[in-house]
Structure I
Amino acid sequence: MEDGRRRVIFWYGIPAYGHMYSNIYLAGRLAESGFRVVYYSLPGFAEEIEGNGCEYRSYPMEPGELELTDGSRIRRLYRLILEYSQKMLPVLMEQARRDRPCAVIFDSLALWGRVAGFWMQVPSFSFYSIAAIRRVGDKGFWEYARGFSGDFWKCPEEVPRILRLKRQLRRDWKIRGLGVKDVLMNQGDWNLMGYSRRFQPGGKNFDASYWFLGPMSMYRKAAERNDFVCRDKTLIYISLGTIFNQNARLLHEIVRQLGKGNGGKSHRPEYSVVMVWGEQAFEGQKEFPENFIVRRWINQGEIMQRASLFITAGGLNSIHEALYYGVPCLMCPQQGEQMLNARQFERLGFGRILKDPSGLGEEVERTIRLRRQWNEQWQREMFETEDIG
């Protein structure tokens, strides 16, 4: 990386907490080693980025305009990545030519980062915070197909816009590889995997360009601390991401079955429940049971050290962070990537998938018991970093 250029790395992130949490520790370690790491995101993420030693730089987009958190509508997500790339690349490339980075690292969704690495002719690294597809037809491809096959055909109105954007990108940036798989899983010269090879479907067949670094989100420097003390009871932590805001039935069952004095069966233990919840999504749910602590944001690592169970949508960072602290997961996947993660985690014996919210209470008890019998060796292997020479 030291070819006469300044020790500058451009990191093109995705402004979503799950994506940033998976890689910000690595970005910070590079900064500690003497690189100037310029990390692109949006203002809401600046404090966390700077707190981990990186230089925050805003994408040339308005807050809220760059939005890639909906993974359930594949065609829409595909079109948005193409559209954002076409819109931002003129400004991003001007900045890259000015600062002359010695390398670029980009989230696997950030097509614009792949283009920047190509045009700057510097080493490029893609960072995967989700399980990868190496090529169409491999094991990862079929695992995703199980969860996303129905979603792929949604939004047929996106097709003309997609075709137009692909023509523009090829014309303006001479970029190849604009198929669905190439854009949703952009590859670099090397690919940094933020999880273990054991977790990757077909991981043994991935070549030396894929570096399995293991999960890192639990090592990041958190910008804030929690403003509450947990009760001295069995603690259940609930954080289901933005998709939770669309699942009123699940919220209802959580309150009904886990809330003190809300009709739960008397033989069940009384739990202390800590939950992340965006209250604007449910105007009708103004109050929660007295054994609930509800916040818009929670320092997850702090809570995991006390929790006996984590109820999660199945995001890769969250389930690995739970595993790091020895907390079994009851998973409620809402889209294909989360379902892939949940199936892998269930196969390894570290969690269960909630199939019917009406049986939440029984599943909570079964999942908590998993901790007594899971494979400690597999748990350790999930956090091993491979020797990449």
Structure II
Amino acid sequence: MDLHRHPFDEGTITKLEIFEAYTKEWLPVFVMSPYQHICIFDLFAGTGRDQNGVAGSPIRILQQINGMLSNIDNRGKHIYLWLNEYDHPKYELLVNSCQGFISEHPQLKAATDREIVKIKYTELDFAVLFPQILGIIKRFPSLVFLDQNGIKYLSDQYFQELVSTSTVDFLYFVSSSYFFRFGERPEFLMNVQIDMQRAKENPYKFIHRSLLEQLREKIPTDSNVKLYPFSIKKGRNVYGIIFGASHPLAVEKFLTTAWKRNIVNGEANFDIDDDAAKAQLSLFDEKKPTKKEAFTNLLRNKLLNKELVTNEDVYLFTLDQGHIPSHAANLLKQLKKEGLLMYEGPSPLVTYDQIFKNHRIINYLLGK
């Protein structure tokens, strides 16, 4: 189905809101960094807006850039936004939508005239485009959106290049349901090598998570890139976002965005692990832990067994588990209150700024 021939549905809007929310978190980090040139790539940009005028990813990106223009200008930064749409009629709508938005925002218009913000429009096939942008992605801090319905752009040809870079964050939108239905067909296997028998061992609703687990195994051992999923249910189908980044602050920003979307699991726009049912006490069955409770139990054991000793240990472990630092901080404060753990001061300092900017590494000691 061509998404751009219909108004955006609820699932598509969820995806777009996550894209925009992450852009809002990502952009200030690099505007305030020493880097002078910052790049954003929307490689399947679409028309810019749907039939009802609802903003697509290109307009949402421009909105975030517009909101940061004072800092961008004051700090002497240059933003490069590359918008690509292969379908010619959509490409024309894309350019018209973006130029219309720019003309309605005088400060943004002035920034583009001065090339503080530089926008490049292309209508290239991804296979032709990717080699052109790869050198830029490897050289400058880059945010890459790959918003496509198929699966062939997850092939090793592209995926391995992205996970081998050090200053790129990327968000793939993937039709995970296609894997479940057609993943064993030759045309799929030519592009992405996924063990569908293994993927189907779990219920259908976990297909996006299963896909991501196998992609994680494809990451080279010398890469620091971490992958995280966000599943999106649209009717009976399951789609999803795959987020990738190597920097812990980028991971934290994405996880913060995801947990704001769903405070129950931070991983889907629905109750993927049936945590609502787990929260109900039963007279007959042992209560199963929710996702947060399972993480808290695991972290508690690792702290009390001295497998995790410092605030840096806990911070990185928390991100690896797909949780945000506040989840860990709440437990640490509780353990201190119970006298099971000791540390100086009121805060356990499980934050990026304290650990990596202020270099405040503290040890957690077992209580007496």
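Each value in this text was obtained by applying a stated rule to the coordinates, not by laboratory testing. Quick caveat, the model's predicted, so the values are computed rather than measured. Cβ atoms are built from the backbone, for glycine too; each structure is taken alone.
As an exercise: helix-only ellipticity at 222 nm (-39500 (n - 2.57) for each DSSP H run of 4 or more, over all residues; to 500), calculated from one structure in I, II, equals -13500. Which structure is it? The read-out comes from structure II. Sorting I, II by relative contact order in percent (Cα under 8 Å, 6 or more apart) from high to low puts I first, with the largest value. Comparison across structures I, II (criterion: FRET efficiency 1/(1 + (r/R0)^6) of positions 22 and 94 (r between Cβ atoms, R0 = 30 Å, to 0.05)) gives the highest value for II.
So Cα extents along the principal axes in Å, computed for just one structure, reads 68, 47, 40; which one of I, II is that? Corresponding structure: I. With respect to mean count of other Cβ atoms within 10 Å over residues 126-133, the largest value across structures I, II is given by I.
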